[in-house]
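Undergrad: Pasting the structures in now, so scroll down.
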Structure I
Amino acid sequence: MASLKDMRVRIAATKATQKITKAMQMVAASKLRRAQAAAEAARPFAERMEKVLGNIASTVTDLASAPALLAGTGKNEVHLLVVCTAERGLCGPFNSAIVRLAREKILALTNEGKQVKILCVGRKGYEQLRRHFDRLIVEVIELRGVKNVGFANAEEVARNIVTRFENGEFDVATLFFSRFKSVIAQIPTALQIIPPVFEVKESNGAEAAYEYEPDEIEILGELLPRNLAVQVFRALLENAASEQGARMTAMDNATRNAGDMIRRQTITYNRTRQAMITKELIEIISGAEAL
């Protein structure tokens, strides 16, 4: 059995841990508000960009003359998985959920005989994926020194992807991130970005016909790289909000668990102390009666 001194040290250490987790919860809560607002503000622009590109792409009949980012390479052999995670841990299952979805995709593609390459954006995803797929990781982009994710960071990632595509390193690219739903719910998401997959809208015959100036091919050539950066930026913002929400929930649970542990340790300490006092009293009384 531990001594009373050891128990006091344990209680003090648990109280110190509880203060740290409580402080981290409050910091995450303050950052969450800003990150959530940024993620929600980016959604309409990204969705409208996809809708506009989808409408223009639907008018292109000759894929041979279409930009490569739209038509793809015509093959489906080499897949690039862009896995976006956080730079820090202590945020519950946030990173693990994204990596789990990416791992399932990797195993499914491997079983189909496809070649897989991984581009990690964020240190935590790399640390988990390298255990089993180290040979598949082609590059790691860390955002450790970035305080607030900006569009410049997304453009850097998008340029990296486009350069690899132009060099013929892959045929299909899929983006993995966590979509923010609420403080307690983040949804791991896989989005194919090269070639992009647009929602097919059924035509009712009442839609207006548009004439584009310049022509559709030139517009797509200009907007497709921009759309790629926009989708990556949206993924980074969604990740930032999801990370803070997951950390807030995880630290709240840790604070509560520390409180429960402190109560159990205090009860054990008081019972042990009372038992030692009772034992000493019995020894004193027994010695007095023996005289």
Structure II
Amino acid sequence: MNLRTPIFPTWCPGCGDFGIWGALKNALAKLAIPEEKLVIVFDVGCSGNMADFIRVYGFHSLHGRAVPVAEGIAMANSGLTVIVIGGDGGLYGEGMGHLIAAAKTNLNMTVIVHNNQTYGLTKGQASPTTAVGIKTSSTPTGVIEHPINPLGVTLTAGATWAGRGYAPDIPGTTDLIIQAVKHHGFAHLDIFQPCVSFNKFNTQAWFIQHLTKLPDDYVPDNITKAWEQSNRTDLLPVGLFYKNTQEPTYHQKLSSTLQNTPLTNLFPSKVDLTPALSEFT
């Protein structure tokens, strides 16, 4: 699978996006999904710029609207592997309502969030995950609201897979992405991603002191324990928090026809797209 493009990333040197980019490419190479069966929907922001840096069938959405676009794709063609790439600003801010709705449907799709606790592309405003007291360009005297617990929100909404990674840990993040994509249902992977330019609090040194692996005896089959682990403040666990393989997916709850046949096959296009697509082959 050729994932290379002629455009090299324009992220700041040391940005955590490089780690997620590398982990995603590693994961896709190992998964070996046929390129015509894979689509990635990118949100707006530093993370969304990845649309130029990875060769896949993709869609660059409006800010905060990547999840509903991906939902439409997954609903229309259940035979596709659908992945969303976005940041904490777009998906936990503007797009939080969409994220909750998608988790509730349990569509077969994966949402990967670059969580750097700031709006990086627009010069460091506070995001929904910025800690209390942090001074930013939009909160010069410090944030007064408590940050959200992203995994807690989607677990409560009905996500059947929830995990958390750390961008500089490329092997660990690669493994989590593979698990999330293989999961049959809605998967939410939150990835801590240091922003070297605008977040001077959640630095790599800070994460090294505050991250921990989930306990060795932890079994990710209890949603209450998953929520408790996601809400810890003493240390921040990384790993697979929850996996539920018993809940039917959205398509499995539909009529027998749509359970086995993508909607696109029921109403095939009569337009020959071969000439338009030939330049991309």
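Undergrad: One of I, II was used to compute mean count of other Cβ atoms within 10 Å over residues 84-91, and the result was 19.9. Which label is that?
TA: On the way: I: 19.9; II: 30.9.
Checking each candidate, the match is I.
Undergrad: Where is mean count of other Cβ atoms within 10 Å over residues 148-155 largest, in which of I, II?
TA: When mean count of other Cβ atoms within 10 Å over residues 148-155 is calculated for I, II, structure II comes out on top.
Undergrad: Taking -22000 as the value of helix-only ellipticity at 222 nm (-39500 (n - 2.57) for each DSSP H run of 4 or more, over all residues; to 500) derived from one of the structures shown (I, II), identify that structure. Mind dumping the intermediate values first?
TA: Numbers: I: -22000; II: -8500.
Structure I accounts for this read-out.
Undergrad: Work out the source of 0.75 here, i.e. which of I, II gives that when FRET efficiency 1/(1 + (r/R0)^6) of positions 36 and 124 (r between Cβ atoms, R0 = 25 Å, to 0.05) is computed.
TA: I
Undergrad: If you don't mind, another one. I, II: which one has Cα extents along the principal axes in Å, as calculated, at 59, 43, 31? If you can, show how the numbers build up before the last one.
TA: Values: I: 113, 40, 37; II: 59, 43, 31.
The read-out comes from structure II.
Undergrad: Relative contact order in percent (Cα under 8 Å, 6 or more apart) was computed and gave 33; which structure, I, II, did it come from? List each step's numbers first, then the result.
TA: On the way: I: 33; II: 18.
Derived from I, not from the others.
Read-outs: derived from the displayed coordinates by stated rules, not from any lab. In this text the structure is predicted, and so the values were computed from the model without any measurement. Cβ atoms are built from the backbone, for glycine too; each structure is taken alone.
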